[in-house]
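No lab work stands behind these numbers, since they all come straight from the coordinates. Keep in mind that this is a model prediction, so the values were computed, not measured. Cβ atoms are built from the backbone, for glycine too; each structure is taken alone.
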Structure P
Amino acid sequence: MEALLQQHLQDNGDPAKLITELVGKIRPRKARDAGYAVHMIQALCHILGMRPEFRAGLRDALLELLGTRKPVSLYVESGVLPNTGFFSELHRRISHKILPDAIDAGYLKDILALIFIRQDDDVWVLAVPDTVWLELLVALRFDEQPVEAGLPLPLRGILDAILVLSYRISSIGLEPELIRNEPALEEFASPFLTQNDEVGEYLEQFALAWQNPELEWQDEKHILVLLDQCAQVIQRVRRTASRFGTSISLTFLLQRLTQQLTRLEILLAILSALRRDKTGLGAQPLFVWLFKTLVRGECRKNHVRQYWQESLELLALRVTENASRTGEHYIATTRAEYFTLLRSAMGAGLIIAFMAALKLFVARQQFPPMTEALIFCLNYGLGFMLIHILHFTVATKQPAMTASSIASSISESGGKNRDLESLSGIIVQTLRSQLAAIVGNVLVVLPMAMLIAWSIFAVSGTHFITPEKAHHLLADIDPIHSPAVFYAAIAGVCLFLSGLIAGHHDNLAMYNKIPQRLKQLRWLKRLLGEARLARVANYVENNLGALAGNFYFGCMLGGVTAIGVLFGLPLDIRHITFSSAYLGFSLIALHFTLAPKEILLAVLGVMLIGLTNLMVSFALALSVAIKARKVTFPHWGILLKSLGRHFRQHPLEFLFPPKTDVAGSCPDCTEQQFHPK
């Protein structure tokens, strides 16, 4: 590093080249090796402390970069979402990851991208403690720099960036999407517009007071109050969106606005610190924060995965909250609700037996593959919709919904023992509700399938399925000699996706005001009448998500096998209720002549298929719900101990609710109306 500094002084070289080479010396081979970077920065501090000419040369190079290269785009855009929209930015990141941007050395933003050229440079920059970066700033001794009479160029860049940010914030405040969710912005003075006037006056007075010590400084307190009001508007819009739905564009807009407000506040804080001390000593911690933020933004500007995750995070939260409200209806807290759930599951088993029979009948007709797949999709999709309309319950539909309810409870618990006990109670209620649904489904679907097969044989004299088909169906659910468990996991993924689809359509119905728009259709009002149309619109409002989720789930079950055949992939599905039905058909076709080992394998296969369906869908749904809420829950061990203690003290509660479900129950859950779907 000494040689680099010496060469720069001798040649009066390019400041960007000097800093790039110094960063190359500091950069560790492995980005996570922050210790190496700390050691090199401290070594540089020692050199600067011992050699004043090196210190002055590096300080002048930094100031020249900050003053002669255009800095506004760096301060305003790095680490802030653009205004091009979600999909446009996604396309830009993918294309620029393949073919990077052309570098314009006149912009400080591009210079920073040249200095921190590796995509993982932000890892070690962020890992180096702030105190070490502050040591480097102290070693540069900016207080030795003569104070200019006029406004320094680096400071002028910060003023320009603040003004641009203020303009952009005020323009977002006029966006129709924002005003739609916060009509008060049109009726009263908008803080988004008012802050722009205040910022303009503040910057003008700041520039005059910097050059004329006799003028009194104006503080930024009123601007901060207005920015706080803007942040409150954002919170109100988010609360409105949680009730009435959101969209990708609104989510994107609120994220960008929040980032711009944060960036404006930090730049104003830097001006405030410089106002108190023109040497910049008081602003150095803010410089470090801004430096880390800008490096992180530049290094990750083309990260596709992170962008996708961050941009959809709030939208995922809205979707999972809708699923959470649905999931509350799948949790039985009292004996009355338990038996209601059991009966609704038995009703679903009745319909699924006929769906399975229709599926086998269609498969026997030897339709063309695409026609067969379409009929399978309609059979499953319309059947599941009918189950929902009749208020019946499919056991495997529960986890994708109840997982969001549990995630919501985790988010609210905060790790308190009292709340953890309540959370364990909710999990116990969920487990026994799930068991009741499984028992209800299988208890009916198996004998009903046997009854259908026996009735056809009694009437026609021929079996519904041939013995060869029966052996084939039994082989499909064999957990040892077939990939039945793997196929059950695929069905679990489909169940998880159906839960997200249901939440998305619930959100869509609220955000686009579909029920209200239905009521405005004149031809539909003439056809149904105003009262009947109101009931239809109300039903759509409360059930659109569930109907869509069930239909698409059926399409996924019917289409996975066709996709596997089309692309030559080992794809298929196994679902506990249909597997139970196929077992029933096979037993009649084979006249119950199965060996005990074959029966045990079939029963084991059905059980493992059901367990895999539930575990995969529940794990995926819980993971997404927790990530969407940004929940960190370090108390899994305590929660498991609480569940173990509950099992030792009240083992039967895992199977059947007590007469009065008090221990461990959620106070809110007991007040909710139970409606099995």
Structure Q
Amino acid sequence: MPMPIRRALVPFLAIVLAAPLGAQSAVPMPAFDPSSIDRKFGACQDFFMFANNGWIERNPIPPAFSSWGAFNELTERNTLVLKGILDRAAEQAATTSDASARKLGAFYASCMDSTAAERAGIEPIADELRRIDAIADRTELRDELARMHSLGYGGAFGFGSTADPRDARLAIAYATQGGLGLPDRDYYLRTDADALSMRTRYQASIARMFELAGDSASVAATRAARVLDLETTLAKAQLSRVALRDPGARYHHMTVAEASAATGFDWARYLGTMGLGELQSVTINAPPFFTALGSALATRSLDDWKAYLRWTVLWRSASQLSTPFVEESFRLASMLTGTRAQQPRWRRCLVATDLSLGDALGREYVKTEFTPAAKAKMLEIVRSLRDVLHDRITRADWMSDRTREHALAKLASFNQKIGYPEHWQDYAELEVLSDSYAANMRRARAHQIRRDLAHVGKPVDRDQWLMTAPTVNAYYSAALNEVVFPAGRLQPPFFSVTYDDPANYGGIGATIGHELSHGFDDSGRKYDAGGNVRDWWTPEDARRYGERAGIVERQYGSYVVIDTLRINGRLTLGENIADVVGVSIAYEAMQRAMRGKPQTTIDGFTPAQRFFLAYARARLTVLRPEAARMMVATDPHSPGRFRVNGPLSNMPEFARAFGCKDGDAMVRPEGARARIW
């Protein structure tokens, strides 16, 4: 398990364009296109639609996607660059002397070999299914579950390394609640018609997958019912996503003997299988869940567990098998996200390669797509936003000097990673063969598990990146107290060395501000400068912060996403705080950068207006109804429309820029405006 991070929402990969775009040194796409403006929406009434509806009307969500927007535009550009890299790597895999490039090409080629996949059918996982069928007692059941974890199939719960929240210098073994096939526990617990329909369709999909694996229709139906019932038992024991936002609620450190006694699960035997037999302690995030799991392992029938483990292997492997399995896997994903068409094979293979050999792929990507000039410009913008946040904390009249001193020390200790790792991951121990794509994927997952668990008991690796360099995303790690911006995100339309200050600060600057702000959101503020969970706030300062955060929670909790479905203001609180603070400090940093420069109007818009237009473009995302419902249930981010209108409606600077008046929808009443710093 990676260290806890806060990251932006990443939509799925984009559809094919006519031709690849060039590297960043070429003329980039504009930060904002005036044709995106739709003036039938007033800027002071719905700025998201004012700034973006022209684009939205010209760009319906493609059938293969659940969402579409600015992230997809950039992901599409990156995807085509990466496809060129992988096509060349596959062609040269047999001749290159570069071991990482050879494995990169061989892995991608094995995925692209559809003929081999069709010929193999279920065979690549047949041995795994036979092992599960042969389970004869509880000991063998627990051993098989551990073995599946070691191979990356997972099942029942999550397990990996993370920084110790009480001593962030050290990596510990950490077990987390899990084991569900549907996205969240509430999918199993809700009793409304939509939830009942979802569970019925999910059970039918499980049954179809069992039939494809060789079961008769009656056996498949019985096994599918067992799976759903067992997963429902696990779901009932899980803590909510809101409860898990509290760092203290998800930290329970025990000796191995204590954990075994408390949960009824033999942790010593499990850790031995995972290669951690000498470990003396383990940390779990939800004791009630693991107690329920221990009970289920001891009392539920072996047939229940065999069906569940078979399903776990099947759904983790289906996309790597023959067409019937791939199509059923897609139908299940479509049910959850609303996508209407399957991605072409090369795109699915590209994603799999990035997940499995991301550093080998990223190393090639940054050679052409991220220049030294781009990194220097990014460092300049990051520095300017840190300066603004420093000044905001210094001026905060609601904060005592004691708490302020700790806050400034934390900000000063922030690490920042820009573009790509200083040290690329070595894949020398990963074996990539020509036997099958499914086998290569299993070996890649097992390699990742071994690499992750090798950190346990050692100093935390502060050079580690939790995203690959081509990723269109960014994150803040509370445990490492760092902000990370992969090169894949540092591209047009979010950022370019050729953009002016309003475009760069409205695009990437607000993202930088967002990630910096996570260090002081409702969860991040509970970590100190060293990444430890520690209360460094005076009680009065914590109360005052809570009052300000409460305004954000109430604001977003009032937004209706679809039908009567509202944003969960508590689940999304950290991301909403980061949006509110991030765009505000980015705007002030832009103003500072513009001092002494011409205040040029372009396309009829002032620098201030172009900052907000660039911000709205960067948050442009449209969702299918199914995706919107899943997002509200599971995602700590608000949908794009509210990530634009929500923060800007709190900013007098926005109102001045567009001449908005009290009473306009984009101007919140003075007493209801959210402002942390």
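Summary table
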item: Structures P, Q, by distance in nm of label points 7 Å out along Cα→Cβ at positions 34 and 50: label with the highest value; result: P
item: Mean count of other Cβ atoms within 10 Å over residues 194-201 - structure with the largest value, from P, Q; result: P
item: At a computed 25.1, 78 (Rg and Dmax of the Cα atoms in Å), which of P, Q; result: Q
item: Structure from which 0.10 was derived, FRET efficiency 1/(1 + (r/R0)^6) of positions 58 and 130 (r between Cβ atoms, R0 = 35 Å, to 0.05), options P, Q; result: Q
item: Of the structures P, Q, the one that -25000 was derived from, the read-out being helix-only ellipticity at 222 nm (-39500 (n - 2.57) for each DSSP H run of 4 or more, over all residues; to 500); result: P
item: Winner on FRET efficiency 1/(1 + (r/R0)^6) of positions 170 and 210 (r between Cβ atoms, R0 = 41 Å, to 0.05) once structures P, Q are ranked, highest first; result: P
item: Answer label among P, Q for the case where relative contact order in percent (Cα under 8 Å, 6 or more apart), calculated from the coordinates, equals 17; result: P
